[in-house]
Each structure stands twice: as C-alpha cells, then as structure tokens.
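Listed next: structures, encoded as structure tokens.
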Structure P
C-alpha cells in the first residue's frame, strides 16, 4: 500500500484493551433478529473509532454470521452541532454487516435519528461528504457531542449535519452511514452504495427507531456524498430491491473519477483528489499494487502525511502534479490498473429504478459539468428513466450545495409524501437556485428550528 499502516494497527491493538476495560464492552453476537441485540447506554465521552475497535471492527465471526444489514451492536449516542451544542433528538449508532465490492463481509456503522418519541413513516438516508482518510473523520464520530473531529479537520460532516436536522424537522427518520467503510475507502462508489443500502436495512430493522414497515425511503448526498448516493441508486434494484426507495437527490456528482482527476491535476483541488486516489487503493488491490510500484518519493511522502487526515487537511496540498508522481511512460490514465478502477467506479452502468433529482453547478471547479451531462444522457436513453436535472449557472462547488439543498429537500418531500414524480427526463437551466421562494422559506424554517434547538428545543416537537 502507498500509506503507512503501522499507526492504525498499533492504536487499534492497544485500544481494544483500553475500551474493553473502560466500558466493559465485548463483541456483540449477531442474533437472528435486530431486537435481540442489546442497546448500550450513552458513553459520557465518545472516543474516536481508532480507540473503539470493538464497535467499529467486530470479530470476523460476528460479521460473517450476519446477513447484509443485520445489526451486530447498537448504542445510544448524544449528537451535537460542531461537537458542542446538543441536538435534542432520539439518536443511536448501529454496527451492521455489509459487503465490500468483492462480496466479502465487512462491518459498517451508521447513525440513526428520529424526532423525540415519534414513529416515522418516512426515512431519509443522508450520505455526508466525508472525503477523508482517517476514521476519526467519520460522520458517526463527527456528529457526536464532545467529538474532537470538527476541531481537527472534519469541517464538512458537522456542516452537512444541519441538512439531516432539516429532514428531522419534517418529521422524517434519518440514517447517516459511514459509507467509506472500515478502511476509509474514500471515492470507492460501489462499496459506498452497498454500505448505504445495508444501513437502510439496519435502520428498518432497528426496533427503537419504530419505523413503520411501509415507510417511504429517500437518498440524499452532495459531492462525496453523491458518490454513495448515486451508486446506491444504481444498485438498489439488484442489491436491495425490498427497500421502498421512492427517490434520490444528488448534487455535485462525481460521475466519472477519471474526468475529475484529469481536471484536478496541477490545480487547487489536487490534494483532495489525491486523497481519493488513496481511498481507491484501499478497496482495489490491483490499483494499490500499481501505486506501490510506480509512485515516486515525493508522492509517497505526501500520501503518508495525508493518510491519517480529515478533509480540511487532505485539501491542503494544492497544485500537485499527481500524474507526474507516477513513474510510467505516457499518461498514467492509460495504464490498465488505472483504467480498471475508473471503469469500476463510473456511474451510469444501470438506470436507477426510482425518480432522480440531480443538480449541478456550471461551472464547478471540482466536478466539471460535462461528466454530469453525460450521466444524465446515459440515464435518459432508457425509456423508463425519471430524471429532473437542474444546472445552476451562478455557481461554484460549495455555493451550489448551499443554494441547492432546499430545492432538493422540497423535491424529496413530495416523493416521501407519495406525490408521483414527473415522468421522463427534464433539464432546467437556472441562474441561482437560492432565489427559489419555497426554498428560501424552507431554509429559514430549518435554520430557525436549528437555532431553537441550541436552547434545548426537541426537534420535531411543536
């Protein structure tokens, strides 16, 4: 591998003894039913996943003995805005079984939330853009009260947690999967899609969530979160057809990682994309071997530094010549190992069997709009496709997420309320999504309710 693993192995080995002795934890057996798994109480101070291997990395026997989406362990958690201001909702974490992209059993973790005392008949799976390489950057840790994650580089997960709160304020249940998996395989879309779908399975089977059995389900994600959302939408019919997913909303969509790397090479976003290269190497062994064999000393040094950092700091390596770090003749993108991983992670292999809402900035300095146009055209070549595609032209990657979140949630609200999506494919070109009056009203309501929650108001209780 291109990164140093000694630190993670040493911490995990020592931490198993520390956590077990401190909290009295042992591996939870994988029972045949979710309600057979005991729900552990809230820990006074959450510990990073690197120091919590019993929950995040249960025994291989417990994982192999469970079905996809079956819960292995569960515990209550306290969630908070930016690690400090508590959010008054019902909240738990579940550890559950999923599969990697080679069909091997793995453990995954998700945070499940609902308005206090409610019985939701709607569920939104929110794929946060983790975009990081260390487990302490994972959403499940970052959204907890007294987490240090927001203060050591994970700036995206706490910010996007407000979107999840907007969903809770609608009365919906929410699940937030750690979709990069146990090895933090950032950008490995098929893996993220499976973890997302199995996270929904786990949430449906988690008795304290009290979801109605016929609950409508939606998918939501932007940028790194759109990687998981898009692949989950494409995998739904073949991997988890029993889930009643009625819509998927995704924006800033990295539909073709090869295009994204080509554009980022030598540009301001090169560090972020190099981190994605590392993440892919953690899921695709042939790609990892190619990097091990061909990366030059400069690349090895930078990736070693990056390998245990969150998004803010993996981004702090601008203008890197990523291709120049690979000692191969010609364009590295033409190498078989590179072509293979790009092909395996490209979206558009299957047309989602649900309505899609896609929004994209044009221009977008990280995710060029051309690859999203191609994805939409690919979907819409199928007569059963249902896609509403909105391009914002007063745009920039982060700004388009902010301006587009309210229209996306309004579209999702209709789907979860049972309103049929418009058939066929439709493309809208707009100047600025933030000018949508209904979206402005929803944003004002969301931030107002979030501000009220700073003072202890339960979310979802009028």
Structure Q
C-alpha cells in the first residue's frame, strides 16, 4: 500500500485513532491474515465465528506491524471502526485516486475469470509493474484487498469481479473504476442466485457501464449476451472472438496435448499463436488478454510471443500433470458450473484421443431450479464426447449419470461414489498406465480426489 499515517487512515475510514501519535505511518502491506503481516504493515482484524482477529493484535504489532484496523481497542496502535470491510473499501477508494499513473483493468464473466486475470497479469507485467494476485480475490473483501496491494510503482492493477446479484459489480467498480473493462461470457454459474442468464447478463454488464467514455470495453463477440452490452457504454468497444471481431482467432487447432493454436488477427496484423495451456476454451480467454495488452500498448509481435508463454498461475484450474505411472491428470477442481465443466470435458476428449478417459465429476452448486437439468446436461455431453468412464461423486451429483444414461449408444461405464473416498477407491482399483483423468466439481467437493492423484507415493 502507499504510505499513510494511522491518522489519515482514521480520517478516511471514519474511525478513531488509538494508542498512537498522528505521525505513526503504515509503510508496508495490508493483510487480514496475521501470519502474512510484514514490518510496517497494517493488520485488519475481523471477528469471525471461530477465530477473532483481534486476539492476534498484540503479537502482530510486536512483530513489527504499524497498527491494527479493527472494531475495538486492543491496547496497541491502531484505528477503531464500526465495519472493517467498509473501512477497507473506503481506504482502497482513496488509494486508487492517489495513483495517477495507474491503469485499472476490471474483468468479469461466468467462467474463466481467474485464469484470464492471470494471463492479463502476465502480459501486462511485460509493460510495467503489475498487481494481479494469484487466486480468486473477487468479492467484497478480496477486491479492496487487491487494490491495496498497489504502490506508487504500480502501473497496472488487474481486478477480478465476482457477483451474486445485481448491484454487486457496481459496488466494486465504485471502489476502483476500471479504465479497461472485460466481460468474458454469460453462463449458468450462480443461476440459482441470478434467476436466469438474462439476470446474470444484467449484473455482469454493470462493469461496462462503469468504464469511462474515454476507456475501453472489451466484449466477447461469440457470446450474444455479452456482445449486446455494447449498448450499455459509451467507451470504445473492442470485440474479441472467432466470429468477426477486432481481436480475432482463426483456424483454431488442438495438438495431441490439447493445447490450442490459432491465427491471431488484430488491426490488420496477423501472427500465429501456439498456447502452452490446455483446452480449446483457452482461445477465448487469451483473446481477451490479448485485447487488454493491445489496449495497454503492447507491440503485436511481442504479444504473439507472450501469448505462447502464458501459464496457469492459480491452482486447481486446468492444471495438467503426468504421474510417474503414465496417467495424465487434469485437475480443474477449483470450481464448476455447466459451462466450465463442458469446456473441461471437451479438453479431456481432445487429450484422451486413443487413450482411456475418466471424468470424476462432483456437485455443481448454486444452480437453483436448474440443478437437476444442469447436472444431466454435463452427463449427456460426457457420453456424446465418448468419455470411457464417468464417476459422479455424492448423491447430489447423481443426475450426471442419468444424463449419460439417456444418451443412446454410449459404450462407457458409469459409477456412483457416495463420497470422495469411494471415488478414490474406484480409481485405485482400476487405473491404467495410459489413462487420462479429469477431476471437476464445485470448490472442495473433489479436491481430495485430485490430491490423491497427485501424490506420487500412492502410485
């Protein structure tokens, strides 16, 4: 974070300075995990159900922190506020206004946000100091926390924006207005909360509404709901996609490792790109990243080279690895919705050509009234793609098997696993040296399976 005195922080947040003179300054980072606080940093104490951050105030200050931002006086230098989350937002809002050389990039979408954020961060870091933290820091806490990582040296700040309803993205853009806004796609993720894909589009489009008139709105031309958002902004529109677009991919191919290649066309310039990441859906993700980099001033030839070097930075997202026994694993277990699961299944089918393929699929959360049909949909797609073995983990994922069974002529086998331990047992009893295994599910629901596959001592 930029240098600020505790007195300034108190004024900005509407808080009360305690146990410190007005000259005491924060010169380090802002952290809400006491283990990560560095000398000169600011510790934000939250009172949780199981752990109260205020209990760590004294040790953190003893270790060198400048002060504590919390809801009560802990006897150490700090600022007392009513709501630390609101205080963080207020602090982040002011920090952005003081960094006049900073370009804020905001992105949202139903799937692919974190991966694309990672790609954008890797590309922009070639142009200047960039903040784009690993992971999904896209909510009311993670967003201002990310903003506060910026310093006077930062040139680009890449912010991922999540939403669970209308108004959520508007709240985030009010903290940090993006000069470049990206909308990747509109799908069925969280449809139980949005009510419909149209409701999702309404919420996601709040991002382009926040882009200033002299900014850039980057929209996926291959997604009609995203393309229609052009009417919601007066910023310059840059369209990306395999359909006619300003940043265009043509002649897409996949190699034996499932890595896409394509001809990239931007402003009359043409170059060939071969990605080092897996999955055809990475074409759309990298086009969005390419559009951001171009808007930021990256040379076209440097861009085509850089795209071939981007990598997966955040864990459990299309993380492909080979075990010592020859089994290839696709760990895409961080989260799941019908769209992202479909993309992962297609990657499995492409990588597994000529090999036995297994999809271990867990529950997809927040689908609301579409829960059963959403699971049946991915099961049917698995059968259509010819996945050899399908393992549904836990009872709420069982409709996946029903969907596969409904596809006439599927020669594969279906297995129901009551929990992750049962899924591991199925794999343990029948894992061939040339298998390709996909693990996918909402959040923690298949993590144990992926971790077991990763442990070489189990081989």
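The value 1.4 for distance in nm of label points 7 Å out along Cα→Cβ at positions 195 and 275 was derived from one model only; which of P, Q is it?
Structure P accounts for this read-out.
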Given that Rg/Rh (Cα atoms, Kirkwood Rh), for residues 323-426 alone, derived from a single structure, equals 0.94, which label among P, Q identifies that structure? Q
Which of P, Q yields -9000 for helix-only ellipticity at 222 nm (-39500 (n - 2.57) for each DSSP H run of 4 or more, over all residues; to 500), as computed? Q
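Among P, Q, considering only distance in nm of label points 7 Å out along Cα→Cβ at positions 51 and 299, which has the greatest calculated value?
Largest calculated value belongs to Q.
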Highest-scoring label, criterion being relative contact order in percent (Cα under 8 Å, 6 or more apart), among P, Q: P
From the coordinates of one of P, Q, Cα extents along the principal axes in Å came out at 61, 55, 40; that one is structure P
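Throughout, read-outs are computed from the coordinates displayed, never taken from laboratory work. A quick note: this is a predicted structure, and the numbers were derived from the prediction, not measured. Cβ atoms are built from the backbone, for glycine too; each structure is taken alone.
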